[in-house]
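These are the structures in question, set out in turn.
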Structure I
Amino acid sequence: MNDFFQSRDCLEFYRSLSFLEPFYFEVRREKEVKASVVGYIQKDGGALKRFLSRRAIINGGPYLAPDATRADLTELLTLCKKGLKGKAIYIESRNFEDYSLWKDVFEEAGFLYEPHYDFQVDATTVEIAETNLGKSRKRDIRTSLREGAEIIDYPDNGQILSYYALLEKLYRNKVKTPLFPAEFFLTLAHQPYGKILLVALEGRIIGGTTLACGRDCVYEWFVCGEDGIYKNIYPSTLATWSGIGYAAGGPWKSFDMMGAGAPGDGGYGVRDFKAKFGGKLVEFGRFRCLLEPGWYRIGKLGVRLMKKLG
């Protein structure tokens with residue numbers, strides 16, 4: 001996997017955004033890249049919050065060549081730590097594939113493992129995707145379409161901004177974590193590797209999904225819908241299914257749902273929602289390295305307080 005997030009396309013996309021600071025590190029042997037990493041530094045809010053929220057995110061996990069060695073990965077992680085010191089409080093690798101064989105190398109370099117779930121859907125063909133889809137999801141999709149919901153394959157900027165307003169509301173009221181500015185969605189939608197599919201009802205945007213497309217896999221970066229408002233219409237379900245259908249109808253073989261919570265978090269609604277699309281539950285986890293442990297603890301307390309205050 002990692003066929004988009006550790007690509008040159010992804011790096012250039014990050015570079016095109018005004019609010020992110022991208023980074024790239026690599027290890028070469030005899031002019032060949034043996035290990036590399038693409039990521040970004042993100043900060044949120046005003047001056048104090050930006051200082052306390054400085055984090056370096058590696059989506060997918062680092063790229064490792066088939067003949068990469070333990071020394072290659074160790075050197076890469078050392079480069080990351082040195083290059084990001086003073087810029088980020090911590091580094092987090094959000095893995096979309098199995099790094100268990102390399103776990104001890106990460107931990108020796110100061111990157112501690114944290115369990116985290118994901119769902120990956122077989123999108124080899126539309127028939128396979130439909131067969132694996134849960135019965136309740138099939139019913140919800142049929143009734144949604146019957147009641148007038150429709151998929152918008154090529155939304156204009158105004159429709160994307162309407163979708164963004166729904167995402168903003170979701171992240172403000174329920175998720176309670178920072179959301180990328182609208183610039184992210186407007187830019188990605190017009191890239192050859194980006195796709196935004198929206199759900200509409202009588203011309204009104206009621207849901208949608210944001211996709212990033214790699215060589216073999218399509219990744220669902222964001223999804224939302226005004227669920228529970230319209231009788232017999234399930235916007236979030238229809239949005240995710242439109243993404244799976246898009247992947248299954250194209251050259252891709254897999255649809256990655258990009259995260260489903262941590263083990264033991266109890267009653268995780270997002271995981272329950274994603275489980276019914278017929279995907280395989282995987283636990284590839286995350287690796288986190290604290291570059292500034294003191295500020296990390298202070299920042300974590302601050303985030304908890306802000307979530308409680310709403």
Structure II
Amino acid sequence: MRTTLNVERPLSVPVGLTLAPGLSMLALITDSLGGRERGAPESWRGLVRSVAEDKDAPIVRSLATPGYSVVPDLVFPGDPVTDIGAETQVEMLRDLPGEALLDELEAIVGDEPPPQWRAAADRPVEWLHGYADLLERTWSVMEDVWKRARPLLDREIERVAIAAARGSMDAVLNGLHDECAFDDGAFSFPDSQPERFHIGSRRLVLMPMLSGPTALVSHLDGPDVVWIGYPLPRAGLLTAEPRPQGKDAPLALLLGDVRATILSNLDRPLTMGRLAKVTRQAPNALTYHCDRLESTGLIRRNRLGREIHIERTDRATALVHLLLAP
């Protein structure tokens with residue numbers, strides 16, 4: 001049984017790539033805790049299990065009961081066209097009203113939810129908050145792996161962009177993983193609840209995931225966007241031990257431990273307050289080191305309202321990837 005997405009051939013719809021760590025966390029939760037083994041590295045599965053709690057059981061049961069592949073869209077909240085952080089998704093889940101979950105459940109399972117969704121139907125707000133908590137805990141142990149994946153993610157962005165520009169997306173779609181196929185204008189994959197879709201004029205967005213090689217998460221019935229989450233190529237390289245991050249790390253030897261820590265935590269812009277917390281630096285000490293990094297062209301400051309955001313420059317990003325990548 002296979003779900004099929006029919007597209008024009010050659011592919012004529014807009015194609016983009018979005019980085020969405022929350023989707024990776026969802027794939028790892030179902031793999032590590034729900035029995036939907038998709039080949040995730042055992043080290044990652046162990047990390048996810050290390051933060052699991054007994055109260056997560058109803059959440060995992062809803063998301064990973066065998067024979068059911070359809071889940072409410074809001075388990076992946078946010079705009080799929082733009083990159084969205086895991087922390088933002090956690091906040092969005094906590095802000096969702098219970099009625100939103102009930103409406104989506106009714107749309108996909110009808111008035112009488114199956115057993116795995118009854119806890120969510122009875123206590124929708126509790127379910128949403130429980131899922132947000134589980135997502136947050138999973139991200140807390142996987143964030144470092146996601147950071148180390150940045151060179152691979154950048155390479156994947158470039159690969160997809162080149163394929164789209166050259167009109168060779170057929171090869172990309174055909175190689176998302178071994179169980180997917182793109183043949184004669186139809187993208188298909190195994191599914192316990194198979195359906196058929198036509199892309200029409202909707203945009204196609206690809207989302208590389210930190211996951212096992214046979215994981216796939218998709219949303220094919222959106223009004224404007226179709227998205228497919230697939231395993232990040234060569235993600236297995238990230239299971240190797242990372243290079244040292246302390247005083248003996250190459251970046252620290254070059255810049256000093258504090259400044260290396262600042263740069264390695266700037267995968268996205270951070271406020272001075274947030275950067276002080278994640279680097280455990282006093283505000284005056286952080287200001288001193290940021291002054292030095294800015295003078296050498298490794299960071300820039302941007303004022304947004306009352307807050308100052310610190311951003312790593314392209315030069316600094318290249319340096320971090322060179323010295324800290326596995």
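The numbers here are math on the coordinates, done by the rules we state, and not lab data. Keep in mind the model is a prediction, meaning the values are calculated, not measured. Cβ atoms are built from the backbone, for glycine too; each structure is taken alone.
Structure values in brief
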{"quantity": "Origin of the derived value 6.6 (mean projected area of the Cα convex hull in nm², for residues 42-113 alone; candidates I, II)", "calculated": "II"}
{"quantity": "Among I, II, structure where distance in nm of label points 7 Å out along Cα→Cβ at positions 194 and 274 as derived comes to 2.2", "calculated": "I"}
{"quantity": "Mean projected area of the Cα convex hull in nm² from the coordinates reads 16.4; which among I, II", "calculated": "I"}
{"quantity": "Test item: FRET efficiency 1/(1 + (r/R0)^6) of positions 58 and 162 (r between Cβ atoms, R0 = 30 Å, to 0.05) calculated as 0.10, pick one of I, II", "calculated": "II"}
{"quantity": "Answer label among I, II for the case where helix-only ellipticity at 222 nm (-39500 (n - 2.57) for each DSSP H run of 4 or more, over all residues; to 500), calculated from the coordinates, equals -11000", "calculated": "I"}
